Structure I
């Protein structure tokens with residue numbers, strides 16, 4: 001279930017921890033934090049390092 005909009009999120013037959021999936025309801029990127037039980041959280045935003 002999406003933590004943002006509470007839509008059901010379908011996972012592949014063999015989901016992997018730390019995999020990024022997309023919510024079909026709100027199109028948020030979600031990270032799989034746990035597999036038993038499945039735990040989803042909003043994926044961290046990619047940050048620019050400004051060449052550092």
Structure II
């Protein structure tokens with residue numbers, strides 16, 4: 001299970017970077033990007 005969490009944390013940085021790029025290019029709103037990132041971080045942190 002620990003390896004799953006570490007893999008998720010590594011993937012999280014890539015996904016957050018992609019979300020930031022979309023918000024920067026006005027594909028999605030900056031608040032929507034913030035909500036998405038917050039939800040992802042909560043899910044990764046909730047992993048045991």
Structure III
């Protein structure tokens with residue numbers, strides 16, 4: 001790991017915040033995709049049962 005000197009805390013905390021935000025976006029995206037997929041499946045099942 002490179003020597004960051006007096007900026008080490010700022011750089012490492014920026015990396016930590018960025019990683020946390022990216023991980024959060026991934027989790028939210030997967031949860032939303034699952035919810036939308038379930039809703040789509042319900043709509044398809046209604047269409048199939050109606051006709």
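Since every read-out is calculated from the coordinates, none of them should be taken as a lab result. Computed from a predicted structure; not experimentally measured. Cβ atoms are built from the backbone, for glycine too; each structure is taken alone.
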As an exercise: Cα extents along the principal axes in Å, calculated from one structure in I, II, III, equals 70, 15, 7. Which structure is it?
III
Where does the value 2.6 come from, among I, II, III, when distance in nm of label points 7 Å out along Cα→Cβ at positions 13 and 37 is the thing being computed?
I
One of I, II, III was used to calculate FRET efficiency 1/(1 + (r/R0)^6) of positions 5 and 29 (r between Cβ atoms, R0 = 30 Å, to 0.05), yielding 1.00; that structure is I
One of I, II, III was used to calculate helix-only ellipticity at 222 nm (-39500 (n - 2.57) for each DSSP H run of 4 or more, over all residues; to 500), yielding -31500; that structure is III
